[in-house]
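Each reported figure results from applying straightforward, stated rules to the coordinates on display, with no laboratory input. Remember, it's a predicted structure, so these values are computed and weren't measured experimentally. Cβ atoms are built from the backbone, for glycine too; each structure is taken alone.
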Structure P
Amino acid sequence: MNNNIRKFYLFSKLAFLFLLIAIGVESVAQNNSYNRPDVTNKMKEFKHQVKLDSNKRMIELKSLIPDLIYDLRYASINNFMNRLMYPAKTTFTFLRLNTAIALHKVQQELKTKGLSLKIFDAYRPYSVTVKFWELVKDERFVANPANGSGHNRGTTVDLTIIKSTTGKELNMGTGFDNFSDTAHHNFSNLPEEVLQNRLLLKSVMSKFGFKPYNDEWWHYSFTDSIKYEILDLDFKKLKKEL
């Protein structure tokens, strides 16, 4: 094989390799693509929205419900992503005003039974939802960024019930962010204790305007979620402005 033929052969192999890479990159881009919705990512814009509708205020939950227990999983590595999704040691979280007031009513009712709420997650910046989608492209378990989520709108909360005296969680059959069928509300092959605990959470949350999500026993959204904007506001900046 003379030099010209050798060069042509080498050039052809390289060209074919680059073509394969280009096809692969385009395929990945297509799989990751979605139409980004309108997202509020500036405090000035958020403040303007609140000025027009006071129900769009974000409330730090313990400022309204001081006896809540936080276990903010995405501010640790104890989550399905196995990494920090919020700033380390974040000790505060938010919901919209009406949602927070409704959650306060839930807490007050549970307290009469010697019980309390534990919060796993509430407001979630849109950019975190995008990162979830990059790992788990399944709308049963994570929100499609094309639509945003109730968490992004500040109207969805992930939570469980604990005993007030001991802080021990009621047995719900699975842990938080369990992606198996066992976590579904309609999964009935569970001990009676678990079924009754889930029913208690569902009934008291529903009583005060929250809707359950069938695939996750811990996930509840307030009834008027859709009227709120999708937010991508930093936790610390948001807390500073409240």
Structure Q
Amino acid sequence: MLNLTEFYYLNSTTITFNFSDCKRNNFIGLFQTLKKNSKIIEVVVTKNSMTLFLKEAIEHGEILDIINESINSNKKNYNKSKTIHLPICFDDSFKDDILKIYDGDLKLTRKFKETFLKNKFTLEYYGFLPGFGYFSGLESKLHLPRKKIPSSKIGKGTVAIGGEYVGIYPQDSPGGWNCIGNCPIPLVDFDSNLKININVFDQVIFEEIELENYKKIKLDYELDVYDFKIL
């Protein structure tokens, strides 16, 4: 079950609550139930908390009722999250910190990336930058500490590792995560409507592509003709 341990207001319409026990099935069920509530605009989650953005201020007792009713319903009968296959390119034209970590050893670098591709990742929450997703599911032997000295620029679409998480940079940005490759499909689009919506708790499988296919997929996405692989 979920145990509510802390509850506080950021303002009259923004409330955060924390849990001491967060079993995956119940947490997903609560998230999906709250998302359907007509009084809530958005639900933002982190590892052990949720923040509610309300349409208007609500009495404290009513908020507690909404949360408690949601905790006690749909604990197991939640909608299944979708699995999305995303392309990733390891071409030399993209920044590769893995190669540096292994002192230029191509064999060890390749083995690291092959192991990476066998993992299935879950979007836990967005943070750091708008549209920067934190994905769990990276096996422990692939965990990499953040850089002591951040890079001044990491390119848009860069897939990177920071500790136990995998992230995709939504725009050019300074950053301290270890770059592994690049994905031509954005999780957030600042100029137009997203053509795919990756929600919290959705899963992602990365599939390796060559540079020519990377260019084609990028163009297909921009032309709105890319065929997403979603299960």
Structure R
Amino acid sequence: MIKRKFLGQHFLNSKSIAEFIVNEAQISKTDVVFEIGTGLGMLTPLLCKKAQKVISVDADERLIKKAKFEFSTLHNLVLESGDGFKKKRDFTIFVSNLPYSRSKDAVEWLAHNSFSHGIIMVQKEFAEKLLAQSKNRRSISIIATHAFDITKISDVGKNNFSPAPKVDSVILKISKKIDMDKKLISIINDIFSYRRKTVKNILKQFNKQSSVEKRVDELSGDEIVNLGKQILAK
């Protein structure tokens, strides 16, 4: 067993959960599926049965070599090593057991890429951040709910992974609403670094003027996004 705690990733070892994820993805024979985290290949062959094409990427070159040997008969499978979040690929459906350490990067990357929908498995605490309301929100909460419709599908216990993580996971379905500009995503992150300031004082940081005295926690998600757009406007 190859352990990858240093990458923040734990391998799914439940075939029934893998089958559940693939079924929830609603894949058709016209779909191109992008999977980040090939791992031990629990999901990969199941995805290939449903899709026109599967592109599966893993940061560990050893795992890709192993998968190329095991799945050599799957002619609709493309296996690549490297950082999947730095690759430019056209796809319609995204499926991934996201590495815990890369979950925020992944959601931001998905927010500015075009696709239909996806099934992601994330740490329970991170899922709560994505769906958080009011004062519990983070910048990623605003980015995620602006870019996607998010539905919690199922809880997954830590005993379904090798090595077992310290926390449980959650399966989420994300349906794309809008593609976000990278600059807007960056500005929303910046806004939350000033969350204790008023809108008036936040805009002052960017040489903009406003008389609004509300703080970030008092703004709706749409108001925060519009504040970001206002900052970016020339």
Using FRET efficiency 1/(1 + (r/R0)^6) of positions 125 and 149 (r between Cβ atoms, R0 = 25 Å, to 0.05) for the comparison, can you identify which of P, Q, R gives the largest number?
P
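Name the one structure among P, Q, R that semi-axes √(5λ) of the Cα gyration tensor in Å, for residues 101-212 alone of 30, 16, 11 was derived from. Walk me through the intermediate numbers first.
On the way: P: 26, 18, 12; Q: 22, 16, 14; R: 30, 16, 11.
Going label by label, the one that fits is R.
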Quick check for you: by distance in nm of label points 7 Å out along Cα→Cβ at positions 53 and 221, which of P, Q, R is greatest?
R
Structure (P, Q, R) behind the derived value 64, 35, 28 of Cα extents along the principal axes in Å:
R
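Identify the structure, out of P, Q, R, from whose coordinates helix-only ellipticity at 222 nm (-39500 (n - 2.57) for each DSSP H run of 4 or more, over all residues; to 500) was calculated to give -12500.
Label of the source structure: P.
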